[in-house]
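Each structure below is given as structure tokens.
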Structure I
Amino acid sequence: MNSVAEKLFASDALSGKTVFAAASAKLLPELAAGLRALGADVLPVAVLDAEEIEDNTALDRAIANINKYDWIIFTSAWGVSFFAERLTRIFHGDSAPVKPANGAACLPKICVIGIATAAAAEKHGFPITLTADEFTAEGVMQSLELYHGGAKNLRGLGVLIPRALEAREFLPAALATAGCRVDTIPCYKTVRPEPDAELSARLRNETPDLIVFTSTKAMRNFLKTVVTAAGETTARRFLREAIAAVIGPVTAGALEAEGKSAEIIPPESTVHALLAAIAGFFKNR
């Protein structure tokens, strides 16, 4: 943490503020801890979790023929984890449903979006060739074009994208337009945990000064969770009255579609940058 951030985090910028933090189960502990360090009364709302999909046939087939790909692109830490689990089973499991073609064991080059995804890839032993300069699908395209010396040089490359069952289509479409052979294969699905009695009560009885969203899906699931616990009117009131902080421009655009402009958007799509932007915003109010 740099000295500027340290000063911000030591400033009690959120003292006396009630903050609803809507994030995945994976990101929520880090986000909630950072908000509490700023002095906030935090209500952590786990709005995303991940489960393995029922049918892994397509993923197993892709792994068995992994040598046909030039790149694997990971867009989330969950994608890394679920892919690694299937990879281990295919290459080392006694009950693997399919076997690697020609005994293939060499992985393609690895591209990742974001610090959390990179950390997950390193944890599972994947050597990272490329990390997107911007932590978005658009950033991946820019980084790949730069790596290969221009968009024209992407033609003919084989790309595997292990991802969520439901995800943005920009990256596969852009790669296909550039002439890549793209296999977009689900390896997990996201689910929305149902609010328990305590969370439901707090959503009904408390009003946030700030709501923090770490993804478009987190924002949409948060609204569904509030509607389930406290009704549509309460959900819309939260958006209307609270300050909103989002992790990046894609989430900001999705929030705009819900009729709310985000007041806080960090320059980088990371939890640390988001916390620093929140601290700076409230410190200067």
Structure II
Amino acid sequence: MSDRAIVQNAAMDSTRWDRFTHRPGDILVCTPPKCGTTWTQAIVASLLWPAGDVPGPVMDLAPWWDANFYPVEELVARLAAQTFRRSVKTHLPAEAIPWWETASYIAVFRDGRDAFMSYVNHIASFRDDVRERLNAAAVEKGLQTMPAYDGDLQELYAQWIDLPLPLVMLRGWWERRHRRNVLLVHFNDLRADLDGEMRRIAAFLGVPIDPRQWPDQVARCTFEAMKRRADEIGRFAFFVGGGENFLHKGTNGRWRDVLREAELALYDAAVAKFLSPEQADWLERGSLAAGMRPET
């Protein structure tokens, strides 16, 4: 019997990991929603295929394993057929995923307020028919459903702040940050020094760097380049507007003009509840601005 925490709702089911067969070298991109998941997946793909010859859309090659979007049998077959080094993503807390010494875990985080603003766009763009299908299955199982967005940002925030996942999930990853197979990455650092952060990820994964190919590898992973080549990143079939809406802005600070004083106070209270001062500082600013590396 697994001692992992169980997380189940309309969108995802941690028990799907019972069907995952690990291979040494597997890479897990582990993030709260809207914290740089797809960006990190694109970086990993650019590192593994330095010439840019990735054999399919990144999000197909490295699927969200715990998501209920596709039958788990389909993902099992997809991963079993891969002969190259594999990568998958998860939005589960560290306590709910399997741990293997021969896997690499890249945990990516972002200021919770920025994650919320990206979440608003995500919920607003998610196709109604897909949400209704997932919610119907969740209701049958007595699980939490996915919210719809009717334009009331404050109401959505009131739901989100009850369980602000970037704050809640950081604690588990922070405790594991000294493990040799765990790397913490911050969205702000990717924005501030993409070249340096990609080098850090490459070193962590043991992927060699060819100076002749490196400039192109980095250039492929800028946010602007990812939007231009959205078809190479994913199909984005579940979102109105496809990749244009899913890869929305990639910016920070939009919450400053949106969230009210009382809502910001609720966020501050959640930070104080869930995080130590050191963790809070890192989550807000990242390693470069805070003058620290969380894994050292």
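Please treat every number below as a calculation from the coordinates, not as lab data. Keep in mind it's a predicted model, so treat the numbers as computed, not measured. Cβ atoms are built from the backbone, for glycine too; each structure is taken alone.
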(request) Identify which of structures I, II gives the largest calculated value of FRET efficiency 1/(1 + (r/R0)^6) of positions 14 and 174 (r between Cβ atoms, R0 = 35 Å, to 0.05). (result) II
(request) Please state which of the structures I, II yields 18.4, 55 when Rg and Dmax of the Cα atoms in Å is computed from it. (result) II
(request) Check the numbers for relative contact order in percent (Cα under 8 Å, 6 or more apart) across I, II and tell me which is largest. (result) II
